[in-house]
1. Out of P, Q, which one gives 2.8 for distance in nm of label points 7 Å out along Cα→Cβ at positions 62 and 126 as computed from the coordinates?
2. Determine which structure produced the value 3.6 for distance in nm of label points 7 Å out along Cα→Cβ at positions 102 and 134, calculated from the coordinates; the candidates are P, Q.
3. From which structure (P, Q) was helix-only ellipticity at 222 nm (-39500 (n - 2.57) for each DSSP H run of 4 or more, over all residues; to 500) calculated, if the value obtained is -13000?
4. Comparing structures P, Q by distance in nm of label points 7 Å out along Cα→Cβ at positions 30 and 142, which one has the largest value?
5. Given 21.8 as the derived value for mean count of other Cβ atoms within 10 Å over residues 54-61, which of the supplied structures P, Q does it correspond to?
6. In terms of distance in nm of label points 7 Å out along Cα→Cβ at positions 78 and 174, which of structures P, Q is highest?
7. Which of P, Q yields 0.94 for Cα Rg over 2.2 N^0.38 Å, as computed?
8. Identify which of structures P, Q gives the largest calculated value of relative contact order in percent (Cα under 8 Å, 6 or more apart).
Structure P
Amino acid sequence: MEHPLYRKNKGNHERIPDKVKTGIWIEKLFNWLFSIDAELDNYTVFLEKETELQSELTEIVKYVLTDEQAQTVTNTFFGSLEIVHDLLEADLETIFNFDPAAKSRNEVLAAYPGFFAIAVYRLAHLLWKSNVPVIPRLVSEYVHGKTGIDIHPGAKIGARFFIDHGTGVVIGETTVIGNDVKIYQGVTLGALNVSKDKAEEKRHPTIGNNVIIYANATILGGETHIDDDAVIGGNVWITQSVPKKSLVYHKSEIVIKNKAPFPEPINFVI
């Protein structure tokens, strides 16, 4: 008797890329890009690793494109890495210069989830621009799972970008971010309307240059523009545009009382 799951899936021959291989490849690429492994100081080994990474990318992309298309994607991708590396070096320097907790460049490379998420986003964005299906999302979701930072590969992000801490950051597909932007944990740059028929429209906000967005701020909508030099305070909810050099903050009342008059808490076990 035919297995019911086999029967349900029968005829569905669309190939799905290997998530595990894709994750291993992005880790190896990150290490190679910054020569993190000591063996990469040897130029011959460096070139051999590049050839290996190129071959692996071609094999991964063959899951979703023809052999010829996959080779073209690989050539375009590796031909763009020098430019991406320069962008990432500027991101890294920004983090090191801005964060007093950062003691060295190597510490940022090895231990900062924000930098790793930015690096993988910039690499996934290259594949996205080449119209590669599925794989850019796999790459982004790999780093999402490791860092808690969710950057859609379709977002457009300028130079010297800084994510501090990063857990819970969400940056949607049609977000546009300018240069010298700094954001903190829990920030959402999302959509107001999530209906499927709006998929081709700009659904996410535009962030200008030199903007700071503090923790747990939520900024929604494709028509929402945060203009240059604005500062967005923590925990705010924004669905309309903010002009240049504005300070937006949420004001809450904090009450401190003497706890002595309160009755003793009841001891209980859950």
Structure Q
Amino acid sequence: MSNFLDLITTELIRAETSQMPVTPLSERVSTLNVHDAYQIQLKIIEKKKEEGHKIIGKKVGLTSAAMQQMLGVDEPDYGHLLDNMRISDGEKVKFSEFISPKVEAEIGFILDKDLVGPNVNYLDVLMATKYVVPTIEIIDSRISDWKIRLVDTVADNGSSARVVVGNKFSTIEGFNLRTQGMVLYKNDEMVATGAGTAALGHPAKAVAWLANKLHEFGIHLKAGELILPGALSGAVPVKEEDKISAHFGLLGTVSVTFE
């Protein structure tokens, strides 16, 4: 199995750089489990660190009941965010760098303190949060046609690709993140709405889940990291020349254009 994990690691890295997807891992090896998939993800991240990239945060996925039901799971998953994945608000990205991208709007957390599992709760997260910031996560699957099961997306770093970070950083005082609303626009047309409750009932609960899950792998959330707690609505497919903007009321807005 070790040789197979190394092979899949190489395949997924090549798929990301070449924009040529691979066949679903779940169809090729029936014995591949979630632990194996996380080992593949960690191998990918280690190889990217060897190339000089730095971890800037983490992302939580599959936080909605609908997505969990679709993949037949009862908990979220996670992935890593690297420095070359971060995009500034209003920037343009090349559509050709992706395979089949989609976008999700999320309330990003910037930590002021480390969060170490296994007994982190959402109040711990709120106390450890320095800022919240509007973000758009660009997700992309290195698996053909998004034919993913849980092991596929976990191995593929949670299907993460880029994160667009807004310019407005707010402290959490005065905000109810559970009811905080979001409106997502594509080319000035409203395509989705949502609220913080979509992320495990409260975005901070999703961050707490992540801190506790990472404990299983000897990893913890670090001060200064950007944490994406999960989408506030379903993912929206994009194509060339689409402009995406997410509006979070007093929390601010964030946008990106695919050129």
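1. It was calculated from structure Q.
2. Structure of origin is P.
3. The read-out was computed on structure P.
4. Structure Q comes out on top.
5. Derived from the structure labelled Q.
6. By distance in nm of label points 7 Å out along Cα→Cβ at positions 78 and 174, the leading structure of P, Q is P.
7. Considering all the candidates, the number was obtained from Q.
8. Top value of relative contact order in percent (Cα under 8 Å, 6 or more apart), among P, Q, belongs to structure Q.
A short reminder: the numbers here are calculations on the coordinates, not readings from a lab. These figures come from a predicted structure and were not determined experimentally. Cβ atoms are built from the backbone, for glycine too; each structure is taken alone.
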